[in-house]
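Quick note: the coordinates plus some simple rules give every number you see, no bench work behind them. Please read all numbers here as calculations on a predicted model, not as lab measurements. Cβ atoms are built from the backbone, for glycine too; each structure is taken alone.
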Structure I
Amino acid sequence: MRRNRWGAVWAAVLCILLCSCSTSTGYSRQHTVALVAKSTKTEFWLSVFAGAEAAATEYNLKLTIIGPNTEEDYEAQNQMVTDAVNEGAEAIVFSAIDYENNAAAIDAAAQNGVKIVAIDSNVDSEAVSTYIGTDNYAAGQMAAQAALERVKTPLKVGIVNYDISSANGQEREQGAVDAFTASNRAEVVSVINTLAEARHAKMDTISLLTTHPEINVLLAFNEPTSVGAAQAIEQMGLSETVFLLGFDSNVDTVDGLQEGSVDALIVQNPYAMGYLGVESAYKLLIGQSSGMERIVDTSTQIVDRNNLFDVDSQKALFAFDSR
């Protein structure tokens, strides 16, 4: 009887110790996180997903990645947020297509106890615990400054932006316009908003450059618009006369850097956005949010023909397996 009693005691102690260790490491059960992106098709988002999946593996999370067919369909995003909540997501990592019109869905998710992390493009909601992404105003200024340093004649600027309701694109535009205005040697001739799809961006850029042949500097503010603008410049034979600065990394724009249709790229760190977004969701779920910053600025850098093959540039351009 005594032996059985002590055996039961030691079994209880062992159980308590194991439960304690499991709780302290945060791996007592598998948490569920949904990443709701703007798109699932571009190289930018594929890099975000690679970072997110790495973090999910490291922290033993069940990760679902979803996004609409186009970067303009905020209503589809809202439905995806609602569906994720109904399917048991405990945290949502979110990139807003529409700063204002995505807010109600995010607020509703938070009211159901879901933790919210914003990446890449923020949303107008107090429920966001942290935003992880580029300082977009500063990136716009960086783009303008790169053009000002590389083009010595007076600048006649055209801007190819995407959805007018997307916070990150508008912040980039404002940063660029402010920097150009402060320079006293640049005029922003025209700003257009096009679909975040290369074919549409190409057609709209051709129309822009046809209407305003005086433009000698062109800025495009995300991956699809940069690809479309590069294709337009190549088709119109303007590689020698129009300086194109684009955003993000794509096979077409990297080829354009070598061939002349693209002059410089502002390269973000989408892998870090995905990794840190999911990592932050995990920390919120296990109660480790103390000291978490409201805004985390991921890195950006300029890549041009002079530094294209530098190690740092190659890591930035092809960042699927590095943070």
Structure II
Amino acid sequence: MKLHRLVLGATLALGLVAGAAAQTVMKINISTAQNSHQGVAIDTFAKEVAKRTGGRYKIETFYNGSLGGERESIEAVQLGTQALTFSSTGPVPNFVPDAQILDIPFLFRDKAHARAVLDGPIGQDMLKKFEPKGFKALAWAENGFRNMTDNKRAIKEPADVKGLKMRTMENPVHIAAYKALGIITTPMAFPEVFTALQQGTVDGQENPLSVIISAKFDQVQKYLALTGHVYSPCIFLMNKAEFDKLSPADQQAFIEAAKEGTKANRARVDEDDAKGVEYLRGKGMQVETNVDKAAFVKALAGADAEFEKKFGKANIERIRNFK
């Protein structure tokens, strides 16, 4: 009887060890807070992966740049030292140059247009371009339309941004466009931005309302202008070798989980956009809603000519005119 119990105990223990070993843990991270449109994306993704794989895969979520900024995280995924990351497209062109085209200012009419492009053949073809670079791009998600904040003056027209020292993303298209407007560009990883604004190292920055709210930039910025100058996508990235190791059913589970994360993420962006202006006004920011966008488009004519040379006018028009 005693022997039987020992055998049973050992069998159960082995079963538990085998069960524990059967769970694969992977990390995913964002540079923004958990209570943000990006936090909602990765939390939903983690929950969906666990559900769709019967708990065999556990996604550990990290926030506020605790595993590094976006560029470092994408590098880690490419090298295979980290399985997953969720990033804006800011630093993506450093890895997949073709993705730069999406960051052209005033390329998209509105969120519906941008989402249709990303979910349609143009966006889906672009996802495939990540594979030769060591990534599996699971799905496009959203950062939102970028707006400018600063501490010097209200921004209504291009003349108002001349000479402003602005933190920009580590993105060559953004930098070229902002330089054309006379902005003094200061590329910087996102986790450093709050302190740089607080200390006056830079006058301002530009980000979607969702990011401005979740990063609490209202505490260190006086003016907000709804320039909506660039639509900023986000993307779920996975190390290609890790993805290839998954069974076909699990590969599908990860892709579907990313799509669910995108749905939750876009819903939160819509909510933040709807409430954001009043919320930030309530926090003491002066908000300029009547920005002369046509003047900004005109001021970027020179930069646009360069983008047409670089990406091909037909490719840009294909996105601009997508219905």
**Item:** Origin of the derived value 18.1 (mean count of other Cβ atoms within 10 Å over residues 113-120; candidates I, II)
**Value:** II
**Request:** Consider the structures I, II: one of them gives 88, 44, 31 for Cα extents along the principal axes in Å as calculated from the coordinates. Say which.
**Result:** II
**Item:** Test item: mean count of other Cβ atoms within 10 Å over residues 33-40 calculated as 25.5, pick one of I, II
**Value:** I
**Request:** Assuming 25 is relative contact order in percent (Cα under 8 Å, 6 or more apart) as calculated from a single structure, say which of I, II it is.
**Result:** II
